[in-house]
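Undergrad: In the part that follows, the structures are each spelled out as structure tokens.
Read-outs: derived from the displayed coordinates by stated rules, not from any lab. Just so it is clear, the model here is predicted, and its values are computed rather than measured. Cβ atoms are built from the backbone, for glycine too; each structure is taken alone.
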Structure I
Amino acid sequence: MLPKGDENDADRTFNPTTKCCTYHPDIHNFMAGNILADDSPEGYGARRTLERRIAARYGVTPMSVAPPPVYTVLYTNSALSQPHVFGHAASLKCPFYVEHLGQCGVWRHREAVCATFFCKYERGTVGKNFWRTLAAFIGQLEFTLRIWALNQVDPTTTISNACLNAELHKPKGLDAAGLAGVVPPGVYERLWGPYVGREAELYKLCAELVNKLEFAQVLEIGGGFLAPAAVAIQDMHRRLIATELPERITRGANALVQISRTPGKLRLKSGSAPYDHIDVPAEALATATRLVDRPLAQARAELQAAGEEIADETLRALIDFEVVVPA
């Protein structure tokens, strides 16, 4: 996604100094514990950044180190709603991004969004749907595990109840404390209880508990929803890597077709994968429209008999980018 000076560059590129890291992850308690315990040279920057955030107490709860409210408002009203902000705005750059290396400082301990976001997917919308679903699944796992770990550390559930209650009654928009970047008096102490001043200790305890879990235990902790969801994710992955073409196709309604900068080709984009595109032979589009709404194998055989063909790879690309879709 970085501009390379090539005429065939993507229509939308990212700022080389921010890349796609114009997003502040939610650092869950067990992830924070792993970052704080990471004494490797490459983990130093993230560890120091997290230590400074904990010292400042802003957005720091026993559940997680969350984006500051001002950041959340800016991100929601710019990167999520305006084009050419995400991947460009230096003011939205992740605090854990190591700019002089161009690398993520918490890569080993990244959360669901950062672990599953891609600007381009191997199979267009098909790939995007899989990874976005996986992000939601992992995100649910993470949310469940941070509460579970906290309740292991504090079996009275006093701390987790206080955190959940604070989330429930969090002000919409920005109040005076949010604008000032401070925690209202008494709120921090009420959330942390006996762990005020021992935040790193609590985070590390949560990390130790979660690190010992096997995946089957994680699903058990998550309850009845997560096990069938895991099966559904596996089924989506099988479809992602499948090469079989559908028995029938029909016209899609979510694709954008443009003239490519490469002579003789068209550029396909999907409305649901805005940074992704693929170039295909121009004649492929006209050929594909003659295959819709009837048995695909029969329609392709008739085309072949007439001296026309469309390669499996090209047809699969048209389906992946929703020019045509399974009927």
Structure II
Amino acid sequence: MITRARMIFAALTLVASLAAVAAPSASAHRAARIVSGSFLYSKGGNIHLAHANGTHNIIFKSGGWYWPSMDNQGRIAAEKQDRAAPDGTTGYTIHRFRQNGTQLSRQNTPSSLSSFACPSYPSYHVSLSPDGTKVAYDYIDCNGIFATWTPSTQFNLHTQVDYYAPSWESNTQLTISHNGVTLSDTQAEVGTWTTSGGLTGRTTDIADSWATAYHATATRGGKKIALIEDDAADFPDGVARHVKLVLGTSTGTTGPITRRCAISLPTAQYGNWHGTDYANLSFRPDGNLLAFDSQVGIFTVHTGVLAGCTATSLGKQLWIKGGRNPSFSPATDTRG
């Protein structure tokens, strides 16, 4: 059952909301230091590829691309609206590439198979497994909202109903977030879902009591967790009055999560997103930096120490003005 009906309407306005971008930030990490790994994001429908510190930034693919992700070997996945569905709509497919731009595969999503009998809406939060053999995302159709994963080269969905925003903790485990407010004390706001089908509830109380939406991600290995929460579902206009970034720690991928601190985020930066439905969060491979987006662009906070934090102590700053869908990878940037 879809607990956030506003998501269906919001799905129809994604392209419009993502198209409103601004010029690059002049203050974006002027003193970038050497950090291993790679970084992907979208801006104005273009996929950007950079070093993990934001330097050596290029447009990797241009024109209508969103939700990039990279595996540990440097293979890149991204989503594009480019396939006619049976109901006459144009659905999204997921393409995989090498860093030199060579396409490896192209695969349907439920939106590219949408029918009059069961309409399906665009997929979000695309995430490649570390070994690149699986791709995860979420989607809405006539039956509800689902977190899903499928083999990278074969459309074979494995789903978890009422959860969304999957991100890989390992090759067999994903962080997933409950869609909308949980209905019982035993229902997990954030859980670890395995490719064998099991779901381990990691927390029922990391979010504030007023929150009606929880959107989390974790580091590989699951020891640091970041969550954006909002209360947009409480209001007829679907506009949040409260938005917070919550940070926590854990002993591992299935361990309970301890809330460490939280900072408020400007609600105006999530108004057209009906809360945090379209937000994305990604930890740098070393776990010491978190990137997250809003309508303004991509922000960063320093997550090396998570205790009694404030926006100032976390060093919160706008990194990439107009950027969307941040995604770090430990993969080497083969461009040098």
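Undergrad: Taking mean count of other Cβ atoms within 10 Å over residues 207-214 as the quantity of interest, name the structure among I, II where it is greatest.
TA: Values: I: 15.6; II: 20.4.
For this comparison of mean count of other Cβ atoms within 10 Å over residues 207-214, the top structure is II.
Undergrad: Comparing structures I, II by relative contact order in percent (Cα under 8 Å, 6 or more apart), which one has the largest value?
TA: On the way: I: 21; II: 16.
Structure I gives the largest value of relative contact order in percent (Cα under 8 Å, 6 or more apart) among I, II.
Undergrad: Where does the value -0.24, -0.91 come from, among I, II, when log10 I(q)/I(0) by the Debye sum over Cα atoms at q = 0.07, 0.13 Å⁻¹ is the thing being computed? Display every interim value, and only then the final one.
TA: On the way: I: -0.39, -1.05; II: -0.24, -0.91.
Source structure for this number: II.
Undergrad: The value 43, 33, 29 for Cα extents along the principal axes in Å, for residues 55-150 alone was derived from one model only; which of I, II is it?
TA: Details: I: 43, 33, 29; II: 45, 25, 22.
It must be structure I, since only it matches.
Undergrad: Which structure, out of I, II, was helix-only ellipticity at 222 nm (-39500 (n - 2.57) for each DSSP H run of 4 or more, over all residues; to 500) derived from, given a value of -1000?
TA: Details: I: -14000; II: -1000.
Matching structure: II.
Undergrad: Of structures I, II, which gives 0.60 when FRET efficiency 1/(1 + (r/R0)^6) of positions 119 and 255 (r between Cβ atoms, R0 = 41 Å, to 0.05) is computed from the coordinates?
TA: Label of the source structure: II.
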